[in-house]
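So, here's a batch of structures to check.
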Structure P
Amino acid sequence: MKKPGPIKIIIADTAFIIRKGLRMLVNENKQFEYVTEVADDKTLKTALAKHEADVLIVDHCCEDCFSLETISNIKEGNPELNILVISHEKEVQEIKKIINIGIKNYLLKDCDEEEITDAIKACAKGEKYFCSQIIDLLLEKEISAKDHCITGSISARETDIIKLLVTGKRPKEIAAILNLSYHTIVTHKRNIYVKLGISNTIELAQYAYKTGLMK
């Protein structure tokens, strides 16, 4: 469980401009604490040994730096560290490889600030978070949550959203009720559908009544 205080973050990316952008985002948010940043595998290993962090934001770009093997080794060697992968990779087979080594948080590099912020917070709590584009890619390929390790417990926030969706509320209405953005609600909805392996509100209602969320 995360200790009280700001979320401590290490940034690992080969591109200076990406590191700079993420550093600015982290420094501008009072809930986050910038720890350090690195540009290669060797420096990352040193940073992880030297610094304490809650979240590692790591690039996954190529075979010779921040490769799948590197990320897997980091995960195995630092079981308490929450890892958020950020990548340009949109090939479903490559995304599946990341998911299958136990990574629960994945963003594309063209995500907006709100999604990145939400992902960091979810990652720090040990929750799953896939950006809306990744969810769309997975759904398009009909990848089931069970078969590809993206099932997970429904969070308290997702439970609130499920109840409102089942009662007929639209995402825009839910956003106003929960004081969240429309985009955040849509992303949560997509995450819920993937976690439950469903594709419409009828199936969502069946799940809600079957599990006792709705009575």
Structure Q
Amino acid sequence: MPTLGLDVGASKIYYVVLSAKGGPASGRDGEQRLLEAELKIQEQTKEAFFELCRSINEQIKTKGLVIEKAGVGLPGTLKDGIAAKVTNLPALEGLDASSELQKIFAVPVRTVNDAKAFIYAEVTLGAAKGMRNVVGLTLGSGLGGGIVINGDIYLGRGNAGEVSYLAWFDNDQKAEDFVSAKFFKKFGEDPLALRNKAEAGDANAKSAYEEFGRNLGVIIANLVN
């Protein structure tokens, strides 16, 4: 039976419905359909989040798909399925996401930190497939991380591998401030616009990305040594 995957970010939700083998799911008519889309979060409130999820559920039904279960990647710290600290999407703090989303989708729902979900997917299906021990990072609105040991995601006391709050060298700032979208705020431009300028040869834009790369290299070096 098809499985729904939700990747919840600070500004958007990406979702996909896949078969048990990781390919396109089959509808009631037996036809295979790969259903995936990205929805922007227009308002950072719990109700706006629920409304997006209800919209996703309707889209799934419209395509004639019946899901059996759902996995949800949420930013921030999760404790027993509850969003304990969500720095980049604070409206979801305190949300019992598994229970609330189960009401919407009417199937069992499992929640996990989004970075850890991404890294485990890479180990099972993607670039790190076949590797037993992996450390991974995700870069976006914030900085996420996860650890896989002997093929299994390592959670420790609940959020092992979270690297966003690693101490930095300057003014008590944290690593996330130097290797996420937050880093580019001091340049007064969107990261994508700055990248386009760098690719076009703009010296200041290239310098910004070189600094970003050095910062990322420092974090990776500390993680693997």
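Any read-out appearing in this document is the output of simple, stated calculations on the displayed coordinates, not a laboratory observation. What you are looking at is a predicted structure, and each value in this text was computed from that prediction instead of being measured. Cβ atoms are built from the backbone, for glycine too; each structure is taken alone.
Summary table
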quantity	calculated
Distance in nm of label points 7 Å out along Cα→Cβ at positions 61 and 197 derived as 3.7 - corresponding label from P, Q	P
With Cα Rg over 2.2 N^0.38 Å derived as 1.03, matching label from P, Q	P
Label whose coordinates, when helix-only ellipticity at 222 nm (-39500 (n - 2.57) for each DSSP H run of 4 or more, over all residues; to 500) is calculated, return -9500 (choices P, Q)	Q
Top of P, Q by distance in nm of label points 7 Å out along Cα→Cβ at positions 13 and 45, largest first	P
